[in-house]
Structure I
Amino acid sequence: MRKKIIYFNGMPGAGKLTIAKMVAEKTDARLIDNHKFNNLLFDIKSFDEEVPKFVWKSLRNIKREIFGLLEVLPQDNDYIFTGITTKFKENMSFNGVKDLAEKLNADFYLVNLVCDESELLNRIDTTSRKEKKKITCKELYQELIDVSCLKLMDISKSLTIDNSNLTEKETFDKVMDFLNSN
């Protein structure tokens with residue numbers, strides 16, 4: 001049976017990591033959260049102001065190196081990635097994961113999680129998000145995030161879920177039904 005690579009796409013607060021963790025626990029998949037890459041540095045160095053562009057460039061290089069390593073190491077488990085694919089910038093994470101799936105001859109699944117802005121604002125100020133160095137300030141979130149910039153990717157095995165009014169369990173069940181039916 002071919003291995004799976006699953007990419008969760010959505011805005012901050014849409015529930016990508018929460019649902020991805022639930023799927024990983026249920027399926028014994030390996031979870032590679034987008035913030036793990038960033039937090040390699042952010043655990044060492046905090047930035048009082050905007051993160052310099054050269055830092056983001058270096059973090060992209062680290063991602064490329066990790067993808068390169070995953071290409072040559074045996075894929076013993078399914079992989080789950082999280083990220084944000086937008087209309088206005090290079091979609092390095094999505095493209096890197098998609099290319100990785102092709103190189104590993106794995107089935108590639110995409111789950112777009114969408115949520116209305118008012119619900120996203122309700123979800124971002126949590127202890128869990130603070131511990132993971134994610135955006136938690138509602139004012140900053142409103143200033144930086146434009147929900148319409150989310151690019152809903154459509155591939156042969158993709159699912160889009162509006163989970164604005166769904167529980168975590170309801171969203172998880174929809175994702176598992178999708179993964180099990182393909």
Structure II
Amino acid sequence: MPEDDRAEEFISLLASNERLIHAYVFSLVNNITDAEDILQNAKVIMWRHFEQFQSGTNFGAWARKIAFHQILSYRKTQKKQQMHISDECLQLVAEDTESMQEELEAQHMLLNSCISKLPEKYRTLIELRYKEGLDIEDMAPRTGQSEGAVYRMLSRVRTILQDCVEKHYRQQEAL
């Protein structure tokens with residue numbers, strides 16, 4: 001793959017996973033400044049080792065592993081300060097966090113699947129409200145609907161999405 005394409009792939013994957021990677025690091029490091037430094041170092045290492053990443057696999061899991069090793073490196077440099085938990089305990093917390101991340105990613109994919117099944121006008125409402133962050137007052141003129149109508153449609157969409165997600169989980173339980 002050409003270098004420009006590979007760089008574009010890296011940037012795209014990092015951008016789509018960045019929030020989860022940040023949450024992961026901040027859940028394991030209690031100092032915001034240190035967490036930000038760790039994240040910066042981890043991103044540099046991710047880029048340097050991106051050729052080792054297999055396209056099509058789980059970038060988030062790969063990135064969290066790199067971030068975890070950066071956290072361990074940070075802890076080694078901080079040994080002179082008293083650490084409140086052992087590396088083994090941190091590993092257990094990281095494993096729990098990793099499994100929660102995987103569950104959140106699965107839920108996000110399920111929700112996106114449910115959203116994709118919505119009629120266009122409902123998907124537009126979801127985008128206006130949750131991607132653009134508009135209030136109902138700002139959505140009304142954009143949709144040509146009254147505020148009351150937008151509120152009712154959003155309520156209906158939320159119910160449809162909740163039913164879709166619950167149906168999926170009921171089907172999983174039946175298996």
Checklist line | With relative contact order in percent (Cα under 8 Å, 6 or more apart) derived as 35, matching label from I, II | finding: I
Check: So distance in nm of label points 7 Å out along Cα→Cβ at positions 121 and 153, computed for just one structure, reads 0.6; which one of I, II is that?
Finding: II
Next item on the list: Identify the structure, out of I, II, from whose coordinates P(r) over Cα pairs in 10 Å bins from 0, in percent was calculated to give 9, 37, 38, 15, 1.
Entry: I
Next item on the list: Name the one structure among I, II that helix-only ellipticity at 222 nm (-39500 (n - 2.57) for each DSSP H run of 4 or more, over all residues; to 500) of -14500 was derived from.
Entry: I
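Each reported figure results from applying straightforward, stated rules to the coordinates on display, with no laboratory input. Note that this is a predicted model, so its numbers are computed, not measured. Cβ atoms are built from the backbone, for glycine too; each structure is taken alone.
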